[in-house]
1. If we compute distance in nm of label points 7 Å out along Cα→Cβ at positions 64 and 128 for structures P, Q, which one ends up with the highest value?
2. Given 15.3 as the derived value for Kirkwood radius over Cα pairs in Å, which of the supplied structures P, Q does it correspond to?
3. Which of the displayed structures (P, Q) returns the greatest value of distance in nm of label points 7 Å out along Cα→Cβ at positions 56 and 112 on calculation?
4. Taking 30 as the value of relative contact order in percent (Cα under 8 Å, 6 or more apart) derived from one of the structures shown (P, Q), identify that structure.
5. Given a computed value of -16500 for helix-only ellipticity at 222 nm (-39500 (n - 2.57) for each DSSP H run of 4 or more, over all residues; to 500), which structure among P, Q does it belong to?
Structure P
Amino acid sequence: MLRSLGNFKGYWRKPEATAQTMRNGWVQTGDVGNMDADGYLTFTGRFKEMIKVSGYAVFPEEVESILVKHPAVAQAAVIGVPDPSKGEVVRAFIVKKPSHEVSAQALIDWARMNMSTYKAPREVRFIDALPATGAGKVLRRLLQDQG
């Protein structure tokens, strides 16, 4: 949430959307973060992109930031997919670095050793490029459509 003199007044001709976003003068950004003891704010992710695995909150950005540390991974994007026993599980879309090879299972095993098990992808799909806006923001909704 944020509030300042520079807040927008609402969405043009969309009172319902404005009511959802503006509450008592506060803009509900949907961003989630943590503030440390020194007052530094760290962005965790977007609430609407949060993946719920067995009741645990998993933010895509956190998983992606670990996956790109693998030597064969150039880019990573993750989404939640329905799972009958866990609610959702993590699916990763990976763009490999040129001249690097890694199997899906090897990457899953590496992820389990480098992050909490519930955050580790259950499935990995290799793709040539991540769908993105002109500014480079990954369009996760298009990854959802790839089923």
Structure Q
Amino acid sequence: MERWVVLYDGECGFCTWLLAGILRWDRAQQLEPVALQRDRAARLLADLAPEARNASWHLLAPGGQRYSGGAALAPMLHNLRYGSLPALVFAARPALTERGYSWVAGHRRQLSRLVPSSRKRRSAEFVRERERASGERDS
């Protein structure tokens, strides 16, 4: 694995919309999205029970280290241009970051209503295309 793999809920419009924003920020394409619903996600997270796999998003480092939930924010942002400062903020407050992540995850359906359907659709297309392109590079 050369890139960082982001495992996300591909059936969550809000999750996909947020991930699309992160991937647009990732101009060096260091992040590879993989929907949790894909067979590859099950293989990458084989040591987790299905409930734990689907409980949050996950970030896999090239060396195999896994970060889940709020703990994934700092290492992911650290790899993005101008992301070092926000990464330091999240890393300095891990309990607060996890609480914030948990709140957003628990309210994602309500938050999703605030995002226009057209934006969620375009975001989903962008993420799927990036996922497809990443898979083709690995072939």
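All of the numbers you see were taken from the coordinates with simple rules; none came from a lab. All values reported here derive from a predicted model rather than from experimental measurement. Cβ atoms are built from the backbone, for glycine too; each structure is taken alone.
1. Result for distance in nm of label points 7 Å out along Cα→Cβ at positions 64 and 128 over P, Q: largest is Q.
2. Working: P: 17.2; Q: 15.3.
Answer for the origin of the read-out: Q.
3. Numbers: P: 1.3; Q: 2.0.
Looking at the calculated values, the largest one is Q.
4. Q
5. Q
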